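Structures are listed in the sections that come next.
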Structure P
Amino acid sequence: MEFTAETLVKYCKQLCKKDAELRDTIEQYGYPPFWHREPNFETLIHIILEQQVSLASARAAMDQLRAKLPKITPAILLSLSDEEMRACYFSRQKMVYARALAQAITDKTLNLKKLNQLDDATIRIELKKIKGIGDWTVDVYLMMALHRPNHFPTGDIALMNRLKEIKGLTHLSKEEALTIAQAWEPYRTIAAYILWWGYICKRKIKF
């Protein structure tokens, strides 16, 4: 099941009936955008670049890569030298991850078109076989490219910080966050969108 721009608002309204703090966020900042990324190789590269850095830093790297390449494909990325990738702000570690993904698609170990049609658990298993792709990367892909409605990435620092803010907590473990998020099932992704939106708006972050 996927959610759409229309059902996003519908599910937000349902969550507001369950959770006063989520309702307060929407009353203050409005509904979150329908964030969409194409379910393809380029998007996975972008998410890899977003690992453990700011959105602005990852966007700068993607802008450099897009400016350099006519099209971001596995074959073209594999043709780049270390120097060319460094010029696009790839760290040595992320070069390894990006090339591992590109190689898996090139040698047909991974077929994204077929993968995108599978259930969430299978997608997670298959993507995590690629070096450098962990739960956070899979979650963001499922949530923003495939629009699967019931994910909550506890590895996301902004999300966890915003959850602490609205719940008035000084400490929050991943287990505690998942316990709170149980009340939002089966729309934890939409709750995460609301939390991200509140985090962005409160801090006036450009994205």
Structure Q
Amino acid sequence: AKDRHDELLSRERAVRSHNFKYIRNHLPGSPGGNHMNYRDRQDIMQDLWQHLEDGKLNATQRLWFEPSPPEKLYDVINDPYEVTNLVSHPDHKKTLATLRSTLHDWQNSVGDMGEIPEIEMARRFWPDGLQPTTQVPLLARNASGLVTVKNQTPHASVGYRFGSGPWLLYTAPVALTKGQTAYFKAVRYGWAESTETSITME
């Protein structure tokens, strides 16, 4: 799933079985080969744009620069580079219907928010225009020196480090040795990080 490609909106959803991949483009008409500031600085993109202008790309290479259809279906076993769109192929009607239904069910199950305008999502994430701050995680230590963390903010991750070492992702209780100090903080994308909290093994 994606909703943006750098500065461009590009809302696509995809699902696949073992043999087939189905892609739903909610903003059809826009090609994959759009101009984007960062990407266009790369030598390979400058060469591609020049070859397109000079008519040096073959039919397969030009597909990337053509308007994208609302739906795409690929046989990823026999067509791993996803060149031949099988949406209109009569032999694949059943596969298409199955994957359409699977994608629809998945979008409903996860509460897909792609149809909500970005400005509205920003309002929801930052009530009254103020950036929320992730709450400080709660720490607990047992007699053997294992530190467990309780995350206070839904959907946040917790990072920790020993002294001035690199930050690590907390996934399980952390073992401390005598005299060692560990620092913890919570992080949620789009929110301000929590202040750090620490614990020392006496």
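Just a few scattered comments:
- Test item: relative contact order in percent (Cα under 8 Å, 6 or more apart) calculated as 14, pick one of P, Q: Q
- In this comparison of P, Q, the computed figure -6000 for helix-only ellipticity at 222 nm (-39500 (n - 2.57) for each DSSP H run of 4 or more, over all residues; to 500) is attributed to Q.
- Comparison of P, Q by distance in nm of label points 7 Å out along Cα→Cβ at positions 10 and 178 - largest value held by: Q
- For mean count of other Cβ atoms within 10 Å over residues 58-65 computed as 17.9, the structure of P, Q it came from: P
- Ranking P, Q by FRET efficiency 1/(1 + (r/R0)^6) of positions 2 and 194 (r between Cβ atoms, R0 = 30 Å, to 0.05), the structure that comes out highest: P
- Per distance in nm of label points 7 Å out along Cα→Cβ at positions 26 and 138, the highest-valued of structures P, Q: Q
- Comparing mean count of other Cβ atoms within 10 Å over residues 74-81 across structures P, Q, the highest figure is found for P.
- Identity of the structure behind 1, 7, 15, 19, 18, 16, 12, 8, 4, 1, 0 (criterion: P(r) over Cα pairs in 5 Å bins from 0, in percent, calculated), options P, Q: P
Taken together, the values in this text are just the output of simple stated rules run on the coordinates, not laboratory data. What you are looking at is a predicted structure, and each value in this text was computed from that prediction instead of being measured. Cβ atoms are built from the backbone, for glycine too; each structure is taken alone.
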